[in-house]
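Please treat every number below as a calculation from the coordinates, not as lab data. Since the structure is predicted, the reported quantities are computational estimates derived from the model, not experimental observations. Cβ atoms are built from the backbone, for glycine too; each structure is taken alone.
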Structure I
Amino acid sequence: MNDTPAMVAPGSRVLHLAAVDYGGAGTAALRLHLAMRERGVASHMLVWESRSGATDVQAVGGLGWAALRRFAGRAWYRIASRRRYVFRDQRIHSLSRRRLAAIAAGVRPDLIVVHYISDFLDFDDVAVLQTLTGARVAFHPVDMGLLTGGCHYSWGCLRYRDGCGSCPALPARIGRDASARTLAQKVAATRTLDHIVVVPSAQLAKDAEGAAPFANSTFRRILIGVDPARLGLLDRAAARAALGLSTGGIYLLFGAQELTDPRKGMALLVDALASVAADGTLEGRQVALLLVGHSGDLGALDALGLPIHRLGYVAADTLAQAYCAADFFVCPSIEDSGPMMVNEAMMSGTPVVGFQIGVLPDLVVEGKTGALADTIDCAGLTAALSRVLAWDDVRRTEARETCRSHAIKHCSVDEQVRAFVDLAANRS
């Protein structure tokens, strides 16, 4: 394979807006920014806080009134809101109009990509930047934060479609609450913006098309890209040896920043594994779990009696080995817009098993690149796991090649960069 990045037409200038350049959403934004630069795009990333030290990432956070207000808002919503909704302050101006003007003059973008901007900028700031530059705006939601009045995961609440208010994430169920005011501001801003909404999955497309701020918007689906040169088909035996694993048996990989986060569905995974053990599916098979991320209390998993290998937080090279060491990546998420690990597992040649949530329906082809549960419950996940655990060695080997070619076709970073650059060049 040619590992040289595919260059795009010169002259494109892109400004990425993101609160941070780390974590799930921040990392996705950073990778797109860096991939653009590697392919000849004049890409600049504006964040409140940076931990990457990457080229052309401008961190503007510091001391002063804006920092104090941001700290107070973050603290208030983390204490007062219901945690699972991840409600954040989305009506905050961290930068003055003068500062925005200076940034606009320095970057002169053709395209402004709006990623995760909670606790940093709001839609009015985006409108100011467009007025100053004439650039097209591409909203790029990787969760529901840009669609709602404050929550990043709605847990089935549909109020963001018609105005929010009486928000279940907030302690006081009043009609004209912070969520209603925030959504109204977004609706007013998008009415005048020259913009497009770029969604990384079919599920987010459906969510965004029903959201009040984007009721009359144009949409384009561009999956989050993975660099084929960064994640590839490593030798499975070598990957297992590097991680200190047995070369034999079937390894199921489960990963997340916080494995016990209710959104990630660990409870359903535990129940499903108990079910496949009880019905005899595991009989004669050496099945072990490989865990990536902060594990916390995993008493329920430990009680299953399966071998468990905890890798914790890992560097990129170790994560690449984990993907290739595993026979399957299990994604039991029940409230998710990705996760990005699905795209990465697929690029690594690892079939994916999970619910029809997030990006899974976009990438998982039943029986070829994994298995999708028919229902979002223990029975559905049990059935999906049973189907892939029945695959023999030949079928698992074939699936590795199929996953890799499928990912290169559908979620290569080269295609992602080309698609975004095309948004600036073709504004019709």
Structure II
Amino acid sequence: MNSGWVRTLYLHRQRLLLLTIVIITLLSLLGFQRFSFDNEARGLFRTNDETFEQLEEIFEQFRPDENDCLVILKRPGDTFFTPASIAQLQQLVSTLEEDELVSHVVSVFSPEMLVCDPLPRPLVPPADTSGVDWSNVEEEVLTHPISGGNLITADSKSMMMVIQLGNQDLLVSDYQPTVDHLQQVLRRWRADSGIEAYLTGLPPVRVEIFRSIKTDTFNLMLAGACVAVCIALLAFRHWALAFMAVAGAGIGSFWALGLLSLTGVKINLITTILPVLVVVIGLTDAVHLVFDIRESRVRGIKPERAAWLAVRRLGVACAFTSITTAIGFGSLSVSSIEVISQFGITCAVGTLITFLAVVVVVPWLASTGIVGGAYQGRVSRDSLCLKKFSVSYADFILKYRFVVLGLFAAFLIWMTLTTLQLHP
């Protein structure tokens, strides 16, 4: 990067760099107003092949089985089939069906569960029916072709109810309030009846997963920032140098999330790692630039020129590393699995945005008197030892380059043969 306009930009147009930072940051803030999570659970498994289209057609013609919640009940005492237990279970079914989104509760108490001998009658009569032989009712339930082994176990220790939520395809946000309400209903009923009851199935599991995505995204961002700060302080042993490196990578992550959100990209289960991933990628470029800036400051070069020299010497190299990384991620866009394709595209774009942040933010900070001028060019003893080790290591590699090349070529061949033996 030795063009005249680039040199002028970094040496004499720091205000233009600051204006660029402010504009992109404001756009990112605007994007965060649209920041959202993709709560279409089936989208994680969506593909572009005929099989998934057939599945979509089946769900449209009938009803998606992904909307079914399961209530697992554990036998109280010796049997479910006592008037008191049956009354409590039938009351639970009625309470569950009161929710607006619940279309039906399939259980041994359902109206469609009939016994013909010879006239049809309910498989399980109401609890207040007189003269009922409940041991005989239990036997009929266990031998019924629908309930036996499906809604009640063969040993009669556990019973299951299937709560059907609507007849259309639902987003996680659609049934999250219902799942929370069902959990509350079961907690109250469990406390009143003394019968163990648990809610499970795809909807409750998905609600917990997507709820954790929201918290994990911000927790990962915080964890990534803390790790970046520790690494920078350990590497540079000076707050100003560490701040340059962390600020470049951190602002890059912020820009990446904000600008992607501005274009309508949503965070899903896979792209949750995007903030930490781009921080790690951006930190590598930032560390290279800051090390070069430090070397220039040690030689007595002024902050503005030190920032420009770092960009001139390392800008192209860092650009190509970011471009090759983006190409690697971008290759995932050809995947037939939609979520993998989206992951590749977002990571590729995020990598390039983070590189832009690093080559703008780090040199601008280095050229300021508050940050760049705070470092007076003193090098710690451990930094000198590290530099001495690096020089010795590089000399050794260059001296025995053919031996090293041969060893790593053999290692590459061995790894390739090992990879060919992997099975999906």
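A compact table of results
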| quantity | calculated |
| --- | --- |
| Computed 64, 24, 21 for semi-axes √(5λ) of the Cα gyration tensor in Å - originating structure among I, II | II |
| Which of I, II yields 15.8 [mean count of other Cβ atoms within 10 Å over residues 320-327, calculated] | II |
| Read-out distance in nm of label points 7 Å out along Cα→Cβ at positions 72 and 208, computed value 3.4, structure in I, II | I |
| FRET efficiency 1/(1 + (r/R0)^6) of positions 32 and 112 (r between Cβ atoms, R0 = 35 Å, to 0.05) - highest-scoring structure of I, II | I |
| Computed 2.2 for distance in nm of label points 7 Å out along Cα→Cβ at positions 88 and 376 - originating structure among I, II | I |
| Value 0.20, calculated as FRET efficiency 1/(1 + (r/R0)^6) of positions 64 and 416 (r between Cβ atoms, R0 = 35 Å, to 0.05), assigned to which of I, II | II |
| Entry that produces -0.72 once log10 I(q)/I(0) by the Debye sum over Cα atoms at q = 0.14 Å⁻¹, for residues 128-255 alone is calculated, selected from I, II | I |
| Comparison of I, II by relative contact order in percent (Cα under 8 Å, 6 or more apart) - largest value held by | II |
| Structure from which -12000 was derived, helix-only ellipticity at 222 nm (-39500 (n - 2.57) for each DSSP H run of 4 or more, over all residues; to 500), options I, II | I |
